[in-house]
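Structures for review follow.
Values quoted throughout were computed directly from the atomic coordinates according to the rules given, and no laboratory measurement underlies them. Just so we're clear, the structure is a prediction, and the values are computed from it rather than from any experiment. Cβ atoms are built from the backbone, for glycine too; each structure is taken alone.
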Structure 1
Amino acid sequence: MKGHNVYLAISLIFIAVLSRLVPHYPNFTALGAAALFSGALLRGNPLLAFGVPIASYWLSDLILNNLIYRAYYDGFVLFNTSSIFQYLAVVAIVAIGRTMGQPKSTRILGASLTAAVVFFLISNFGVWLSSGMYPHTLSGLLLCYEAGLPFLLKGTLPSTILYSYALFTVYAYLHKRVFVHS
């Protein structure tokens, strides 16, 4: 991937992840789509493919935890350890994007669906394991997944699909219209 294409992809990933900073329906952000997009577009450079979405997620966490949610913390929060499972989910979604191949419509849909489900499974496993809200039994885990279904179905799933198509479409448009003709 040529330099200007890399900068375009990185810029779109940062902008997408920063969607977490604007008011939104619970879990309706571009985080999963940005990770998927990063894996697909930056797959030739694993450091960038994994590093850019993690760095942008961390930056948005830094802003959220220290500005928006600062009343819930005792002092400055550099890293919130309760988010470790979300970071692991981002890594898994980047890996999905790296195996996606050419971003065609059906591949984007399939990868988006997979990414949303992977995020749901990993992040809710983390809630079950670390929150104390559910008993550490199989039924407690299933109850945690059941409680998370509305967030998957109304937030994570539709937003990952919508933002994935948006990212790939905007990238293709800008690449073709701006960079190819410049």
Structure 2
Amino acid sequence: MRFTETDIVGAKVIDPNPHEDDRGRFMRAWCAREFAEHGIDFAPVQANMGFSVRMGTTRGMHFQTEPALEAKLVRCTRGAIFDVVLDLRPASPSYGKWHGTELTAENGRMLYLPEGCAHGYQTLQEATEMHYMTSAYYTPSAARGARFDDPVFRIQWPLDATVVSEQDRNWPLVVR
């Protein structure tokens, strides 16, 4: 795997090194030793999948607070998404910054998000599926969100947000 730093402290884009032959391809999706060699201490305890019917579906920005802070490892298993990490750690030098990258079933790319960062994505194709692993269990009392369209963060989504949940439309705006 190839690990690439982002502008967000601790967040990394991870590209696989697939083995391809006439049968197709095989690639590693996660390896504790390889992640540790790149400074990532990630022990997943839960895996989740999301499916979106329509292109332009925008989900996020989601995160969990103490005592259930979670790191995430996200990949797209069908179709394509624009995946975003938003740094919400007040003490971080990259606080308030975001990084987005295209994850597709074809490129196999993954995005690692450290604890204290929010996650969101937008589907770039119809019938898109994503998969992510977390370092903490989903804890409803710790679940929070930031608006995907908050003008403070100015996330540049590639498409108009055509489908957004009521919850994601109503997260509070950040006041600075």
Structure 3
Amino acid sequence: MPRRPRQLKLSHLSADGSARMVDVSGKAVTVREARASAAVRMRPAVLRALLADELPKGDALAAARLAGVLAAKRTAEWIPLCHPLPLDWVHLEFARAASGTLEITCTARTTARTGVEMEALVGVSAAALTIYDMAKAADKGIVIGPIRLEYKSGGKSGTYRAPGVSAPSST
């Protein structure tokens, strides 16, 4: 007899298939951390100008860092079924990954009943969009992506590490 594939149970769907907010009141409060990344590709000369703080709109990295932190703090307003979380820490980093590619990472940490994956993803997305806004006058062909979760820890499901990603250094 052929085996039936296991049904994937999605926590944000009720028995009738409608969207719902997950009840986390019974979960343990633990330290939760997540790190997400985004690549922003542009012409190499534009990336050089961005890193040298020579763009006409000003310091793109400072603006992107602030945008990422502020967006992470407001994730529940962006994503309808997310729980508002008291964030203990949000940190953004920027690095030249290749000629014309800026790598952005956003790490978020909380002590709560649910994880901070969405906060890290929203933070890195807002930072990448801010880089686009700050640099679009110099290069309208900027490409954002991929955006992905690299790492998460805490809670019942434990640690997740995307393939090829190292554990975060302690901060």
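For this structure, a couple of remarks:
- Which of 1, 2, 3 leads on Rg/Rh (Cα atoms, Kirkwood Rh), largest value: 3
- Given -8000 for helix-only ellipticity at 222 nm (-39500 (n - 2.57) for each DSSP H run of 4 or more, over all residues; to 500), calculated: source structure among 1, 2, 3: 3
- Given 1.00 for FRET efficiency 1/(1 + (r/R0)^6) of positions 102 and 134 (r between Cβ atoms, R0 = 25 Å, to 0.05), calculated: source structure among 1, 2, 3: 3
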